[in-house]
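Once you scroll down, you'll see the structures, which are given as structure tokens.
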Structure I
Amino acid sequence: MKFFHADITFRWFRSVFSFVLFFLIAVELVILFFVNDSLYSNVETYLDRRNETNTKTFSSLIVENQNDIYNAANSFMNSMSDLENIRFEIYDLSGRNFLSSDGFTSIASFDISEANGKKTVTNDPVTGERLMIMNVPLRNSGGSVCGAIRYIVSLENVFRLQVIYTVASVVAIILVAFLVFLSGQYFVQSIVKPVNTIIRSAQLIAKGDFSIRTQKKYDDEIGKLSDAINNMAQELSKIDTLKNEFISSVSHELRTPLTAIRGWNETISMCDPETDGDVIKKGLSVIDAETDRLGRMIEELLDYSKIQSGRFTISKSKVNLFTLVRETLDIYSQKATSAGIVIKYDTPAFEPVITGDPNRLKQVFINVLDNAVKHSPKDSTVEIHMLRTATTYSVIFKDHGSGIKKEELPFIKGRFYKGSSTKPGSGLGLSICDEIVNLHGGTLDIDSEQGEGTTVAITLPVATN
């Protein structure tokens with residue numbers, strides 16, 4: 001994976017890691033600011049405390065020495081301690097440095113009026129050492145200024161601590177950033193690697209390899225995505241199998257009537273109309289039946305194509321369900337009689353008026369009735385009756401045929417599904433019927449017991465004014 005690429009790793013680095021790094025640097029700057037401020041404040045506090053003590057000491061000494069600043073200064077300097085951390089310089093009223101704690105006096109004069117207690121930070125002109133200086137006036141017993149004392153503190157230790165704190169904070173930031181980077185990379189890779197695996201699997205699935213399965217490592221969103229891809233591949237594999245079976249089935253279903261039509265056409269062409277009238281009549285009857293069968297199969301394929309493309313529509317109007325059932329029986333009764341099946345129906349004591357497409361609903365009734373007759377033994381009955389509730393009407397078709405296996409029942413309305421049935425058909429009829437009923441806001445329910453028969457209930461909502 002290329003790092004500087006518009007992928008998850010780069011987006012994580014650009015957004016999350018850069019934000020964390022910026023935050024750490026900001027925190028370091030704030031900490032260093034407060035550390036530096038605290039270090040300088042400590043030095044200033046130290047100077048203030050020394051000055052407070054020294055002022056009291058000098059005030060008593062100046063009295064003892066009858067306002068003689070030179071003798072008082074010598075006594076003061078002799079009483080000082082902790083001179084390794086601070087240097088004192090004492091100036092007389094003329095600004096001359098006549099005494100210092102280290103024995104070295106400054107040649108440069110000093111303006112006593114500048115002794116105001118303020119602290120300044122400067123560099124030693126000779127050594128370059130960083131210093132903090134505070135000049136404080138000295139007063140005699142009468143309260144008049146008689147000189148000044150200068151406090152000089154080296155800031156080298158402060159600078160050394162600044163460097164230590166800065167280096168320590170930089171190392172800490174680098175360490176934290178490195179740990180964040182490692183943990184982030186581990187987390188990102190835990191997403192990127194499975195996603196790349198899923199992408200490769202999806203690409204293979206797109207090329208038609210439905211046997212591919214992705215490995216699920218974690219039960220998280222990536223794991224759920226992996227499950228979804230595997231389920232999709234499994235469903236596509238089933239659909240592909242059904243498609244192949246459908247193509248094989250349709251090819252067979254088309255070939256059978258075409259073979260019959262071609263065979264009877266050749267037979268009729270060789271018959272003598274005067275002597276072979278019965279043969280010709282039978283042949284024409286077979287050709288008519290097989291042509292009707294081809295027509296229905298083509299209509300199913302066209303309807304399925306419309307459903308798949310979203311172009312399947314219905315045209316609703318007020319219709320009487322019982323009238324549609326009667327018209328269905330008028331169309332289908334001769335075929336049922338030829339098959340030796342008796343159709344029984346009860347006239348309802350109510351007017352089952354709904355809002356629906358009469359042609360599409362009649363298509364559903366014919367398909368369900370055709371299935372009932374096709375799977376019923378000779379001399380059996382198919383019963384039709386109607387039920388109603390406050391909001392729905394139901395048309396019930398019940399046959400006493402071979403029934404449907406229990407394990408096949410959940411899939412019976414699926415497209416191309418024929419189960420273990422060996423009867424002719426494309427496997428699309430019930431799928432299309434279910435779609436039509438759904439478009440009417442109803443349900444198509446199938447209950448069956450193998451060897452006992454099948455009951456199909458078509459439930460539709462009552463027409464509203």
Structure II
Amino acid sequence: MREQPTPPKRPTQDRPDSVPAMRSGPRGRDNPLTRSTAGMIGLGVLGLILLACFGSAFYTFGTVKDDPVAGTAGSVRYDFQDRLARHIPPTWAWSSLDDERALAADSYQRRIRDWAAREAVVRDARRINSETSQRLTADELIEGGREPSEEQIAQARPVFVLGTDILGRSLLIRCLAGGAISLGIGIAAAMLSVFLGTIYGAVAGYIGGRLDAVMMRIVDVLYGLPYILLVVLLAVAVESVVDQVQFRRSEQAVEQRARFVERELAAMASVKRADPEIRAAVERRAFERFPAELSAGTLRAINLVTLLVAIGGVSWLTMARVVRGQVLSLKSQPFMEAARAMGVPVSGQFVRHLLPNLVGPIVVYATLTVPQAILQESFLSFLGIGVRPPVPSWGNLAADALVELNPYQSNWWLLLFPCLLLAVTLLALNFVGEGLREALDPKRAR
């Protein structure tokens with residue numbers, strides 16, 4: 001008789017490998033935002049740079065009022081010049097300030113001592129004015145023989161964290177203001193590039209057919225043109241338009257001034273009308289009321305807007321190709337076919353179905369486009385066709401510092417800090433872009 005096989009033994013409860021699935025602990029969840037350590041570090045560094053540059057914009061772009069006691073004229077803070085403080089290295093890089101050999105020559109130790117001596121006299125003048133209600137100036141005290149003591153000079157020594165340039169302007173203030181300009185232009189140009197590329201690529205990919213082929217051939221033609229040539233052509237075209245506007249404005253100003261002077265003199269008595277001083281005063285008022293040229297602030301704003309439009313207008317080509325490929329892939333998906341079968345209009349298909357699925361690639365590419373735009377702005381400013389002095393940017397600060405590197409005297413800090421800030425910012429932005437790619441790409445989920 002055939003024996004029946006014995007059934008397998010069930011595992012007992014005291015065995016460690018028999019833990020039921022319901023009694024097991026919860027499975028750890030993967031946080032997509034912390035997948036990339038480099039991305040987190042880059043985000044922190046980028047946040048500090050943005051906070052420093054844009055948080056100090058009210059100070060760096062503010063105005064310095066006239067100081068009659070010190071004898072300084074008011075100007076924008078990033079362009080505030082002090083010739084006594086020219087070419088002073090960072091405070092932490094100073095050598096001995098009491099070296100008699102250095103004080104006898106035209107060295108930064110001598111310039112620091114002269115600046116501190118004048119600052120001590122300015123403090124004395126302000127103290128005397130506050131105590132006696134006088135209006136003395138530092139020059140008057142110096143002409144009167146006032147000389148500060150060594151203790152006063154030591155207390156009035158300046159503090160320049162990143163040093164000064166050839167005009168005595170603080171490099172720290174100019175780096176912060178230049179960072180705000182470079183980052184602002186880069187972010188604005190990247191947003192313009194993402195907007196143009198998304199619209200262009202979505203239309204080409206959704207419609208398809210001959211229109212898609214024609215639109216992509218236009219992109220190929222633009223790819224073959226150097227972007228520097230396009231930027232220069234746009235800048236030249238804008239300059240010609242500005243020159244025409246100024247020419248028309250000058251003609252209108254001449255006519256308006258003549259009518260204003262004639263109207264003001266007609267309202268006066270004949271005796272005052274014949275007075276040359278009164279006529280000159282009326283003409284000065286006419287010149288102030290009807291300027292013939294655009295203001296310096298308006299020209300600077302036109303320059304910045306032209307630069308960001310030029311950079312954003314040539315950086316959207318890759319974005320258009322990326323979005324077109326994503327739309328071609330998405331429009332053949334079942335949910336898009338269901339939306340078309342239900343009669344959803346084209347606008348609804350774009351807003352409700354296509355754009356939500358395009359957010360990931362768009363955000364990642366936008367993050368990677370910002371450093372490219374910043375680098376293009378710095379390169380154009382370095383060549384002299386970008387941001388124009390005295391407005392600072394990291395590019396023109398580096399360009400101005402090249403002439404300071406010479407065998408006789410190397411003012412190294414003028415080139416080191418703008419380039420260092422630019423390199424750290426670009427590296428942090430690339431790390432943030434890689435971190436977003438890790439977080440938004442489902443294929444990389446762990």
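Here FRET efficiency 1/(1 + (r/R0)^6) of positions 229 and 413 (r between Cβ atoms, R0 = 35 Å, to 0.05) was derived from just one of the structures I, II, and that gives 0.85; the source is I. Taking distance in nm of label points 7 Å out along Cα→Cβ at positions 213 and 405 from the coordinates of each of I, II, which one would give 5.2? For distance in nm of label points 7 Å out along Cα→Cβ at positions 213 and 405, the value 5.2 is produced by structure II. Matching task: -18500 is the computed value of helix-only ellipticity at 222 nm (-39500 (n - 2.57) for each DSSP H run of 4 or more, over all residues; to 500). Pick the structure from I, II. Matching structure: I.
Just checking, which of I, II has the largest value of distance in nm of label points 7 Å out along Cα→Cβ at positions 77 and 373? By distance in nm of label points 7 Å out along Cα→Cβ at positions 77 and 373, the leading structure of I, II is I. Comparing distance in nm of label points 7 Å out along Cα→Cβ at positions 173 and 325 across structures I, II, the highest value is found for I.
When relative contact order in percent (Cα under 8 Å, 6 or more apart) is computed for each of I, II, which one produces 9? This figure was derived from I. Among candidates I, II, the computation of P(r) over Cα pairs in 10 Å bins from 0, in percent that gave 3, 12, 14, 10, 8, 7, 6, 5, 5, 5, 6, 7, 6, 3, 1, 0, 0 used structure I.
Each value in this text was obtained by applying a stated rule to the coordinates, not by laboratory testing. Please read all numbers here as calculations on a predicted model, not as lab measurements. Cβ atoms are built from the backbone, for glycine too; each structure is taken alone.
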